[in-house]
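J.: What follows is a set of structures to go through.
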Structure P
């Protein structure tokens, strides 16, 4: 029983680690999708946790029923070959692009906080990513079993230090700031945020039922992941909300919030942000390697090595304009697939 619960926690941690990258850990992602909508942001944060759980559980159910253990088989068997090919190509593109962006983000953190040259920062994360993904699913679980609790501890500690001084009243004072916003826009942004992150988590989530056959373990893992994401987002949203509107211009809200903490704390926070970049890079490479290697047609380790090396040249460029164009497009297209997954996976529909 204890082993099953521990496995569920590892599954939940892997799900959380796949979703929260540098934007999440720094607070920027939470600020853009939730905090700017005032009191509605707190409601949609709670709804996002429910959405994550329902959708993740649906993915696990469908993967198990269809025996589809990578995102290619998953979308192909669920949506048909033509639509499946479209989503397969799109997910592959964005996972590869995401890997390059994570590598680029890694070297930026190293350069800004630890004065490590850019190329050295890239090589460090490339080597560590390969060491992790070579162990396949076990490596993914091990990485997130360490990184996610550390990130969670930092967020909880920061919240405690801020809340204990009675600063929570600042959040309450800001509640009326955006109360006149239409409820549709915050809900749409929440749906966009969940859909985008869940589709990019598809490669990781669909792989679990291949080796883990206990449905209760999988369901509990989905719940832990969804609940954990909701709690972390709620705490981050509260922290950022206390510092509105001055914090809106900050690229890394968490560094702004903790600027009066002990000087060493910013290095701990930087390592946490890097850790989330690393966990996302591991998830992306694992998903791509698992999809391309397929049914042992190609060497999984060789494919992962090739993916990492091909990502290095792209990581040397600035991707801001590219991301600004493609990510919203991918998020919008992801909504249709996510709604369909929830519909087919949470009900008693014949999907076999």
Structure Q
């Protein structure tokens, strides 16, 4: 009986700890945002060697009284594998100083401000109050008739509000551009053949043109169009084989051999996706003449032994529900969309870990 009572007590306390970890999981995100805003990854990177706490505080230009708090911030970020610690001993003019120095971990290298593949803008966009506040209204949304929680909070749909609020438009486009640089570099490196033989391509929802520009430089013979809403592309200047076109993909899409959707279709419901895909079907040539769609998006699946990837997929599925009208899709879900929109075949290349490259043929 005593053993049984002990096991019940342990289960109860473990359950409490499990709940606490989920209650306070936002602290990981907010601590990381704080470090990025203070430019701690950049400071440690530019230091060039393991950085003592005293050196970090001095470089931050904050009061010495804040030193214990910086230590506590770094403690959780080391635990979260954004930084590492290494024993260090340094000889100084005023005496010897030793202790543990901070180094960048692989993940924090993607947070450096001046690196082309930095995800820093994406982090700051996703953790901006304008995108966080709708989560406070999630339960309220389940009980009303609004399209999504974003509308419950702001009274507008995301894309409409972005057209009215320059700050939202700017940080969202910067966040998407940072992701586009990383993904496009991987696609061009490992799957560049997908663009060979094309004379023209339209990047639908191309934002400020990061993807289209990269393709235009890698393939000078391809005519590239970055197509997005007018308020996104207004004022953007193209080049010899790159142009910017404003419009509404639900109404019409420019003609091209191939149409590219990079992380676009998951924003939209199945019904909306079918409408978009039918517009594509109208403007690309037949498969025999090189016509196709190129989709870079998530394909939901269980990765054996990689529970973290499944959790990330579920996070994005909830994100789409809260901010947009879309969802993350399994291969079966994608296949149904393609059939419903009149396409005949598709091929999935899972080269991007969380996301895949999908080629769809008329």
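J.: When you work out FRET efficiency 1/(1 + (r/R0)^6) of positions 31 and 63 (r between Cβ atoms, R0 = 25 Å, to 0.05) for each of the structures P, Q, which one comes out largest?
T.: Q
J.: Next question. For mean count of other Cβ atoms within 10 Å over residues 207-214, which of the structures P, Q scores highest?
T.: Ranking P, Q on mean count of other Cβ atoms within 10 Å over residues 207-214, first place is Q.
J.: If Cα extents along the principal axes in Å, for residues 55-134 alone is computed to be 52, 28, 23, which of P, Q is the source?
T.: The read-out was computed on structure Q.
J.: One of P, Q was used to compute helix-only ellipticity at 222 nm (-39500 (n - 2.57) for each DSSP H run of 4 or more, over all residues; to 500), and the result was -14500. Which label is that?
T.: Label of the originating structure: Q.
J.: Using relative contact order in percent (Cα under 8 Å, 6 or more apart), single out the structure from P, Q with the greatest value.
T.: Comparing P, Q, the top value of relative contact order in percent (Cα under 8 Å, 6 or more apart) belongs to P.
J.: From P, Q, which structure was distance in nm of label points 7 Å out along Cα→Cβ at positions 127 and 183 = 5.4 calculated on?
T.: The structure behind it is P.
J.: With distance in nm of label points 7 Å out along Cα→Cβ at positions 103 and 119 derived from the coordinates and found to be 2.2, which of P, Q does the value describe?
T.: Q
J.: For structures P, Q, which has the highest computed value of distance in nm of label points 7 Å out along Cα→Cβ at positions 47 and 311?
T.: P
J.: Moving on to the next point. Taking 5, 20, 27, 23, 15, 8, 3, 0, 0 as the value of P(r) over Cα pairs in 10 Å bins from 0, in percent derived from one of the structures shown (P, Q), identify that structure.
T.: It traces back to Q.
Bear in mind that the values in this text are calculations on the coordinates, not laboratory data. Just so you know, these numbers come straight off a predicted model, no measurement behind them. Cβ atoms are built from the backbone, for glycine too; each structure is taken alone.
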